[in-house]
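These notes open a run of structures that come right after.
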Structure I
Amino acid sequence: MPQQSLLKMPRYRKSFATDNLSVTDWISHPQICRAAQLLQEQAVVAYPTESVWGLGCDPWSKPAVEKILQLKNRNVDKGLILIADCEERFEPFLSSLGEDDLRRLREPTAKPTTWLVPNNGIAPLWISGGHDTLALRITEHPIAAALCALIGGPLVSTSANPQGMPAAISALEVENYFGRAVDYQTPGQVGASAKPSEIRHLISGELIREG
């Protein structure tokens, strides 16, 4: 999708504070562009999401995912959430879904919602954790959405904290947890959601985790 079209979309043009200035066009912000470049080079990047800071990487990069798991002391069997700015970024994983399911996935929700979709075997084991579902969320956070648009695909999204510790809600907390072990940290702030995303099964609608 041409950059000009991306800039017209509200998701990328949402004003968000960073330090002492307000940024609108995150997709053209030099630090966000740098973060996207590093993601394509198998780096681990810390970035704000709707409620907490997240650690992200290219989901197809096994070394980058392994680094995130080591930083968090997280077992690969738990699986990881993938985020994207639009449904199309998830296309390889959606072959088993009908139109009603796809519409539910793409429709805006009252709170950030991660959907569990049937695992069609395309996602690597280090993402799915061997589960029969895959966790996907279309993010409304302008920085996270811009990163996905710039890399042209989904992004790993897991809270920026060692296992058992509170999720970081500020840039300083990310730095205190990980220091220079994270390859890059974007500017920006988390969104207004007070809790991590709600998790629901896309087909049944079953609530797995309250948001």
Structure II
Amino acid sequence: MNLPGAWAYLVGVDPGTPVAALEQLARELHRWNRSVRLVGPRDLDGVRTQVADALVPFLHLPPAGPVLDIGCGPGLPTLPLAAAFPGVEVVGLEPRLKRVAFARHAARMLGLGGVRIVAARSEDALGRNPELAGRFATVTARAVADVSGLLAAALPYLAPGGRVVLPRGRGTADPGPGWVRADLRTYQPPPGAGPRTVAVFTRGHG
């Protein structure tokens, strides 16, 4: 089978990648994106690359569950993660309602029973969802400009011994006191994406 470049890349990283589900997700995201701006790319190949780029760090560092995705947008990486790791519960936090609507729709369309999308910002979600406090083995977020701020936002959700996994593009910043950078890996990105690293942070003793 002649796979699109983004899927061929993922299969090269992990032959078990659920390409059919990811293609269905990318096509639906591309369809919605024509009328509701959910992601930057306008073309289908660009959307495929964005889906692949969201998932690939977790093919290198498989997540312990449950997973919290802060600021999941239209479900990236929440939905690809749930498709690739069907035994892992994934919760996405997203305040923008159009993105919430798409992520919930796509989760139903793909039959991803382990996905929950909470319409809230990270600083507000616990007020209405106190059961989320301290229960996630993995917390992640994609577009992170302020590492220390993201780690502070993640802390109330993190289970004892849990880790925060941050894809950071070219590098990563000092996490600040109380945190340890436990891992930092460089990996080859999907075609059309820039250089990538993924950093893992855990609670320290400082």
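Read-outs: derived from the displayed coordinates by stated rules, not from any lab. Since this is a predicted model, take the numbers as computed values, not measurements. Cβ atoms are built from the backbone, for glycine too; each structure is taken alone.
In table form, for the structure just shown:
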read-out	value
Among I, II, which structure scores highest (criterion: relative contact order in percent (Cα under 8 Å, 6 or more apart))	I
Which entry (I, II) yields the derived value 3.8 for distance in nm of label points 7 Å out along Cα→Cβ at positions 50 and 130	II
Entry that produces -11500 once helix-only ellipticity at 222 nm (-39500 (n - 2.57) for each DSSP H run of 4 or more, over all residues; to 500) is calculated, selected from I, II	II
